[in-house]
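Read through the structures below before going on.
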Structure P
Amino acid sequence: MYTTLISEDRLIKKYNNPDWIIFDARYDLRNKNAGKKAFIQGHIPGAIYVDLHDDLSKPPSTNNGRHPLPTFTTINALFSELGIHPHMQVVIYDNSEGSIAARMWWMMKYMQHEKVAVLDGGWQSWIIANRPINQDVMARVAGKFKKSPSYSNVINIDELDKCELIIDSRHPKRYRGEIEPIDKVAGHIPGAINRFWKNNLTEKGMFKSKEALKQEFQHMLASTRSEDAVFYCGSGVTACHNLLAAAHAGLNLPKLYAGSWSEWSSHPEKPVATKI
């Protein structure tokens, strides 16, 4: 059972196992059709395409962020539509250093499905290793997925003032309010500290070792238990990369503020901090 990451050399031995299901989550925030086009041009054999905007952000939702988290009823319907059964090992990959795949990984954890992992190194690691690819588009064959969410893993905008530690996963320049390329307001939630999600990676785009990640997260968390920490980003997507890294380090899963900065900054009454 793989519950955080899987390497391409392990996936190659299992990718055609009928009890395994693979999802291609490639997506470009600047070009919403790029991921699907890339999938059609070539993908891991048997992989099914899942779209961040059309699938992983379906209404009705739990928040008003840019990529709103669907309700648990909607997620159950989605995972059934995608062909996932409760016994299956799920593997997800992207070409964005795991930043999109981690969103689906977290959604499955939220629905208490443990057998889910992100391909470390993503599509690039599969290609570099000269693994097989094809252009066959697999039809979605409905599965039977029905699980209950772990409400302790997510919080809403009205609960943030009760949080012991809030961590912003965006680029430091966005955190400090120096730039804001997407949302109308620059800055961060007052009191939040910053851990850029790309700090989880080596220079080659692979996740750092469990030991290195554990040391870094424990230093950042200090006296706060990991399960009491809250992560957010721009829209509740790349924050999941930090959650995946924490879980891979062996820590209890922190919480996600799914609405993230896109929701917080859309409320004029909410305070904004900058740190330059």
Structure Q
Amino acid sequence: MKNIVSTEWLAGEIDRKNNQLVIVDTRFNLGKPQEGYNQYLKGHIPGAVYADLEKHLSAPINKHGGRHPLPDIDLLAKKLGELGIDNDSHVVIYDDQGGMIASRLWWLLHYIGVSNAAVLDGGWKKWTSENNPIFNAVPNPSGKTLHPRVNPEWKWVDHVEVKEKLHHPDTILIDSRENSRYLGESEPIDPVAGHIPGARNYFWKDILNEDGSLKQREELTAHFSDIPLEKEIIVYCGSGVSACPNILALNEAGYSNIKLYAGSWSDWITYPDNPIAVGDEREQDRDSSR
């Protein structure tokens, strides 16, 4: 199963009643946590179950770990099993934010050993724009047993490893937030502005077409063209969520040594000794070389 599937493919799988198919709605509004579920109740893709970013896909907030800490994998497996997902499920995930939340679940599923997991290209917006069927009946899935088996190729790092690898020539650090937050010009969410020193800014929405679908592989390859394929890549964002679509895009572009800094910026700034940078790293590098 591919990492990205089309609405046409999904509609076909629904029609042929693929009994391994599990569709997951992950719509979520960071400012209004209940809104995504309310939207789900009003209408969703036929058969879709709902996974909440904060109740299913994150651990409770603590002193460290960021605003959306990675969940305990056994607890995550239990919750996903209750939604009808096991190790053999074909999971298709969607949201209405260009895949931001859907990619978080996509990453988590691969991390715990569910390899047949994909993001619906274009998500809810594309599904509805094509007049595909919408249901409001909430399914009652049969519980499954999901055995978490951590995928050794699906890795995450903590602030200690990030700090050890700052400016390491074999490691590229990617900041997935919008440019103004990376530069430290604005910070609407976290108490400290700026970025991790040495990070390059690749705003995650730049991987998308105007309709919210993922760009073609050739375009993604060009987008990341200044990153050598053999480099280790560590991706972060504000809280480990919008980093995931960049990981998906890097994967599509042919990169393999990709790691998620799970706590991301909101974890980094909870350690007073961690350095903070502002401004454009590439401009500063050019200035220093003159």
Value 1.9, calculated as distance in nm of label points 7 Å out along Cα→Cβ at positions 241 and 257, assigned to which of P, Q: P
Answer label among P, Q for the case where percent of Cα pairs over 35 Å apart, calculated from the coordinates, equals 12: P
With distance in nm of label points 7 Å out along Cα→Cβ at positions 161 and 225 derived as 3.1, matching label from P, Q: Q
Read-out FRET efficiency 1/(1 + (r/R0)^6) of positions 81 and 185 (r between Cβ atoms, R0 = 35 Å, to 0.05), computed value 0.45, structure in P, Q: P
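The numbers here are math on the coordinates, done by the rules we state, and not lab data. For clarity, every value in this text was computed on a predicted model and none was experimentally measured. Cβ atoms are built from the backbone, for glycine too; each structure is taken alone.
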